Structure P
Amino acid sequence: MPPRATDACRAAVLGKPIAHSLSPVLHRAAYDALGLTAWSYDRFEVDEAGLPGFFEELGPQWAGLSLTMPLKRAVIPLLDEISETAASVDAVNTVVFTEDGSRIGDNTDIPGMVAALREHGIEQVDSAAILGAGATASSALAALARICTGEVVAYVRSEARAAEMREWGERLDVDVRTADWADAGQALRAPLVIATTPAGTTDALAAAVPERPATLFDVLYDPWPTELAARWSMFGGAVVSGLDLLVHQAVLQVERMTGRSPAPLEAMRRAGEKALAER
């Protein structure tokens, strides 16, 4: 079912906290480049308890929503349908409202990760390491299911998190081995390292970056660069940033919500870089 196709449409990003979100900057840049002058994109602070009420207030002018934490799983019961990609990780970051009123959930984080890696020349790896666990790590694992042919080692802080990552591996058909966070320095020798942890968590690992590192995908974008990413670049390694991910997943959201393709990736990237530089 195609997205709504009226001249004037609304979209927004929801989450809590939400003031930091770059999504309005990226989507508005896309609308400008596409000539969608009547489209608007806002941000609203909404938590799990407030989400059903927010949906009830939405009118026919709404084209779609972007969702961030803590709403990616809470939204699922409110939807009529979700994509296979979203179902694979029980997480929806995109909702499209169709002309017949249906609410369709999707996940653009996973293909966004794959697209960001491919933009940096990473089409396939024979092994990889993930730093961290949780929702972002499960999305990273789902992305690796598409490009990694061998073992993925997840470095985590507890046995509960380790068990969770192994379960995700079984579900996504990925060969996952878990290791203790105390040994996370060993992860940095992998062909691809995906850091999914909060700001500051990997700072202590910067000293362990090998002399010839391969590729680091650090999902953070503010502050940037992280100490790990800066050290990685200093030693000549390739770095994929959280902004790369944010832009690529937003490109897919714009295409799904507007029905216009391709979305203006470079215009969106420039807008994101400018906004970050001004912070």
Structure Q
Amino acid sequence: MDIPLWHYIASMTAYLVFLLVLIDVMRKHTRLAFVAVVFAVLSFPFWNEVEGWFRWAKILSVLVPMAFVVGPARLAWYYKDNQSAIAKFYRGNWVLFVLYGVLFLNIAEATLKDFQTANYMNAICGVILCATIPWPSYKNGTHQYWLFDPKRPNDLLFYSTHAWNFLYTTWNMCFVYGESPAFFFSSACILVAAELYPVLKNRPELYIIARIYTLAAHVLIRGIYDVFTPVMNSEPIFNENALMIWGAINLVLHVPFVIWYFRKQRAAKEAPFGHNEPPLRAQAA
């Protein structure tokens, strides 16, 4: 199908704007975000477009934790004066370690798929990203890298570095380019939105909350109906050589990063962070 250039420009711009607005609404309206994700999970009878182990793993590993971990935890902090057992349970540190695991799983799923499709250099980048996700807190460290902001709207904050966020974005774009060429442009929109939103807010720690809401919306839409390929089908631009070159460039970028990361971590006894310093563990408790 021959899609006019202006269709690509208009549809991608509209989708990007929609995603940026979505992030802002889901961030600022904690209760609405919880209800929306619960309804997203309950829509599973309509997931007609989900096929193959990777697609099922992706949609379930995104929406289920959003509905049963992120949403309830944000609500528990939203009503932080509530001392019920369930509220205290969801304000526990276990939530942060589960979310660390979900992010790790999100990257690992795609990394396995990269290995399966022989996109080996990009797959190695996925391994590096898994190894450099900041732990929620470190035994001998002083900072808290993952937390729910106790102030409303109770954002999930993730104190990484601009470099990690950027490398995750270019790695993921390369992965999608190889795994689902037809959906590359639509997936690029959600990755750009997650990268752009924290920049616009000058708060890099908002990267993960931006990422999870855009990804949840995207996998849900793709799972129910393909609205993307009729207006932004990117399969015509796929090139196997370009994929390999992109993977090689990603690896060249990731190798110095991982060396720098572990040198910094060894010296500080905890992960490096960006210009916004994560709160001290005592303050975040």
Structure R
Amino acid sequence: MARVVVVGDIGGHPAQLRAALSSLGADVDRYHLPEKVTVVQVGDLVDRGPDSRAVLALVRGYLENQPERWIQLAGNHEAQYLPGGTEFWPERLAGADADLLRSWWAEGRMRVAVAIRTADSEDLLVTHAGLTVGAWRELAEPPTAAIAARLLNERPQPLIFRGGEFGVDRAAGPFWAEAGWELHEPWLEFYAGGGFVPFGQVHGHSQPVRFADRTWRCPGRVRQRATVDWPARHVRVRVGGRVFTAIDPKHGRTGAAEWSPLILDGAELLTAHELPSL
């Protein structure tokens, strides 16, 4: 059975990434994934943790050895090194590591989005931070996850880099949208006003709950529609008949003691040649 595994933010923790891949049966020393396993990593490979370079080296091994089985998305921490991005993190990557990220972007090895079809025939859009309703409207309201992914992978600017400022931006882009106030609440308002939520989403970057003390950081109606898998560090929010799943494990400086990737058995990627024409 095919399996798509969506890996949350790694944040400079190579041991966390190696452990997650090993749990899937991967040979992390030979950069080899098990048969029929495809990994989608949602970005934020670097910063905060002890060894961003080692994380990049591990991912490079998979991108070179099994490029069709490792889908790398960009996060806001990668985006600051890309054309159009804005530097914000005080601890800068070494020049060679920043150049590696730029080469992945230039060669198309690092994307903005990917679409997945689950075993239940539900289509999901996967981005680093989520597609806000404002950004979705700016894309001319794509009706499917596949079309949304294609449009985002055309790298529309300034849309993809928008966000990261103080205050709530309901049109924040897919590198910066914050769970809760920017992502979930506007979609819930859209649905309450009679709008149709076109697809589910999977994202990293932020969470509507703080795992350390289990306190909520979101509007009340988001909390009412949320369920938490505490060991996995996944938060699912029901939005108009769809599910938005947040998978950022919040490794911080020291790494989460317990977390898991999102495993979708029987799922498949909607690759570029399968995306419908506009």
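Details
- Structure with the greatest value (metric Kirkwood radius over Cα pairs in Å, for residues 87-142 alone, set P, Q, R): R
- When relative contact order in percent (Cα under 8 Å, 6 or more apart) is computed across structures P, Q, R, the figure 26 traces back to Q.
- Answer label among P, Q, R for the case where helix-only ellipticity at 222 nm (-39500 (n - 2.57) for each DSSP H run of 4 or more, over all residues; to 500), calculated from the coordinates, equals -22000: Q
- Given 15.9, 53 for Rg and Dmax of the Cα atoms in Å, for residues 95-238 alone, calculated: source structure among P, Q, R: Q
- Origin of the derived value 5, 18, 34, 24, 11, 6, 3, 1 (P(r) over Cα pairs in 5 Å bins from 0, in percent, for residues 119-166 alone; candidates P, Q, R): R
Read the figures in this text as sums done on the coordinates, not as results from a lab. It should be emphasised that the depicted structure is a prediction, and the values quoted were computed from it without experimental measurement.
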